[in-house]
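Below, each structure is written out as structure tokens.
A short reminder: the numbers here are calculations on the coordinates, not readings from a lab. Treat the numbers as computed from the prediction; the structure is a model and nothing was measured. Cβ atoms are built from the backbone, for glycine too; each structure is taken alone.
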Structure I
Amino acid sequence: MRRIYVLLGLSALYGVNRFILLPGLAALVKSEQGADLLYRLISSYGADVLAGAWILCFLNLILVWSGRKPVHRIAPAMLFVLGCGIFWEYVTPLYLSRSVGDPLDIAAYLAGCCVYLIFEKYRREKYD
């Protein structure tokens, strides 16, 4: 049941990033030049890092609900997120005109996957 809260938390973080952090940083960029790099990084890759964690959390939630073991090992988790990233970045632009592929987005998805795996390891050690 805790995974549903993690999934909701990741969704809330996406909302904070999209509707509070990015508009605030955009206003800061207009007044200060130093915030430009931070704004570009968060606007380009912040949601992608969250997406990598979200997709793995969602997969684990479905696996647990179906009576299977969740993914805890790094190799299967990274391969799954890598496959999703390749699809989103290279296949989706073929049929969705507003989608643009960016190979660095795949690295951001994988970073989010790693963060989620570290969080899961900490949670298992603490609560199991």
Structure II
Amino acid sequence: MAWEFKNGMPIYLQIVDGIKTRIAGGTLPPGSRLPSVRDLAAQAGVNPNTMQRAMIQLEQEGLLYTQRTSGRYVTEDETKMKELRSSLSEKYIQELFEQLSRLGLTREEIIEEVSGWRPETETQPERHRAEQSER
């Protein structure tokens, strides 16, 4: 797992967010065993206590559970997984709207842009044609 940390947010919360994203995205599938806290801390380049704090937070949220002597695992609770995806979606959509609103786009314009968005490799010819036809 590659880690990149930013200033302005506690590292353990960035670890929590990173693991949540990996769980929601399937990189850490339900029921999978996580490496030890020490191994994760070494991979992330953080103190094991920082990693332990993140693991405790994820356990409290019900996304991880510990089996004595065999380690930590990702929950297999489908309800928790749906809740996680929903909350991450909401967070990312809110961030997107905030960023685009700062650029002066209205809610309707943002929705229109998002609805028409395609990965850049697909959009370039389409967008180019659309811009040409508007002229």
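Quick look at the numbers
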{"quantity": "Cα Rg over 2.2 N^0.38 Å - structure with the largest value, from I, II", "calculated": "II"}
{"quantity": "Structure with the greatest value (metric mean count of other Cβ atoms within 10 Å over residues 62-69, set I, II)", "calculated": "II"}
{"quantity": "At a computed 28 (relative contact order in percent (Cα under 8 Å, 6 or more apart)), which of I, II", "calculated": "I"}
{"quantity": "Answer label among I, II for the case where mean count of other Cβ atoms within 10 Å over residues 46-53, calculated from the coordinates, equals 16.5", "calculated": "II"}
{"quantity": "Of the structures I, II, the one that -23000 was derived from, the read-out being helix-only ellipticity at 222 nm (-39500 (n - 2.57) for each DSSP H run of 4 or more, over all residues; to 500)", "calculated": "I"}
{"quantity": "Structure with the greatest value (metric mean projected area of the Cα convex hull in nm², for residues 70-117 alone, set I, II)", "calculated": "II"}
{"quantity": "Which entry (I, II) yields the derived value 1.5 for distance in nm of label points 7 Å out along Cα→Cβ at positions 30 and 86", "calculated": "II"}
